[in-house]
Structure I
Amino acid sequence: MGRPSEAAQRRGRVLTAALRVFSRAGKHKNDIEEIARRARVGKATLYRDFGSRNGLLVEVAKAGIEDLMGRMVTAVSDAGHAHEQCGAAIREALAFFDDNPELARVLLLEAGESRQPIVAHYLASYTESRRAVDPVFAAHPPSEVMGRHSNEALVDVLSYLITGRLVFWVLTGQKARLTDDAELLIRAYLAGVFGTLE
């Protein structure tokens, strides 16, 4: 694969700069000027490429969501049976936000007026990736109690565990790494869904 085009490189610089600037609480007045300076582009280029501050924020969020979903799909694909795949999904999601705390802050606290298109993009990506669970649960059926729920519902519960931990982490400003809680969440999920910790 060749080197990214100049436009792709510029876009990457802009998204990186925007993520850093947007993740800072309460500073909005000179966002665009600072992003342009950090990305080494003109303000006119930002407005041409992204339309507005909110348009840029949406693109930052979309890029982060795509990166997260891609990493989770890869992690799950590399794992073996259902237990390992569920564990891999939890570990990868938590590790992703440990590595990208600025994105967590933007998604949860700074989206503001941009929240609706960000949520719509996340839900579309999530729904698409959720379709992959049927073969996983077919190979390793959930426990009798949890098996009464749809596969989609079981994946939603997995998402609730991850999202709940992430929200608490961001809102409380915790310094601990999210992955420190990965094994606890994995064990809770496996015991509840499969009736086993193995």
Structure II
Amino acid sequence: MYAAGHLALGYLVGSATSKLLKRSVYLPLLFLIAVLPDLDYLLPDIGRRSVTHSLIVQGVIALPFLLTYRRRAVPYLLAVWSHSIIDLFNVAGVQLVWPLSTYNHPIIPYPIVRQVDPYMGWGEVLVAGLAFTILLTTHVVPRMATRNPMTLLLTGPVTALLFSLGAFTLSLTLRVAQLAFLLLLFWPLLHYLHRVGREPAGT
């Protein structure tokens, strides 16, 4: 999946879990965590879809937050796990249980992945469309445009979307999905920066 799919899936998983647990989530943080495994694009020495995509590594990093915040941290953990799990259906593979195994497909047989991979683009468009519709109809996007400095966390997802738009192999439908999410998340970030910039110094 590209950035829009990971953002959409992370949002759907995280927000559904937060409702089940009756705990609120901070969307800029949820969106950032949903694309965080792709930080390995900037860390070529560790290998693509290895350390940062490992459920074990993600769980170990999340453990102090789970012990501290308990149920409030669960939606974020499931959002980042959703990123790695959906990448199992990419023919490039993912090292889901690194360092226990460096085999790219420890769970799903490769022939199945090869059959599913061509349809992943449409799956991403559908998931992104669903999340986009929910975000627009529930009016949560304007609430992200607050004076809370945590709004700056949207810089990460916005950057990931820009990288996705730069992919030469991106189809038109996938390009539209990336662009739609980019505009959706860039607006509250821009609004926050505008509001902060208009405030008098020292306030």
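Here distance in nm of label points 7 Å out along Cα→Cβ at positions 153 and 185 was derived from just one of the structures I, II, and that gives 1.2; the source is II.
Out of I, II, which structure matches -19500 when helix-only ellipticity at 222 nm (-39500 (n - 2.57) for each DSSP H run of 4 or more, over all residues; to 500) is calculated? Only structure II yields this read-out. Given structures I, II, which gives the highest value for relative contact order in percent (Cα under 8 Å, 6 or more apart)? Once relative contact order in percent (Cα under 8 Å, 6 or more apart) is tallied for I, II, the winner is II. Can you say which of I, II returns 18.9, 60 when Rg and Dmax of the Cα atoms in Å is computed? It must be structure I, since only it matches.
A short reminder: the numbers here are calculations on the coordinates, not readings from a lab. Predicted, not measured: the structure shown is a model, and the values here were computed from it. Cβ atoms are built from the backbone, for glycine too; each structure is taken alone.
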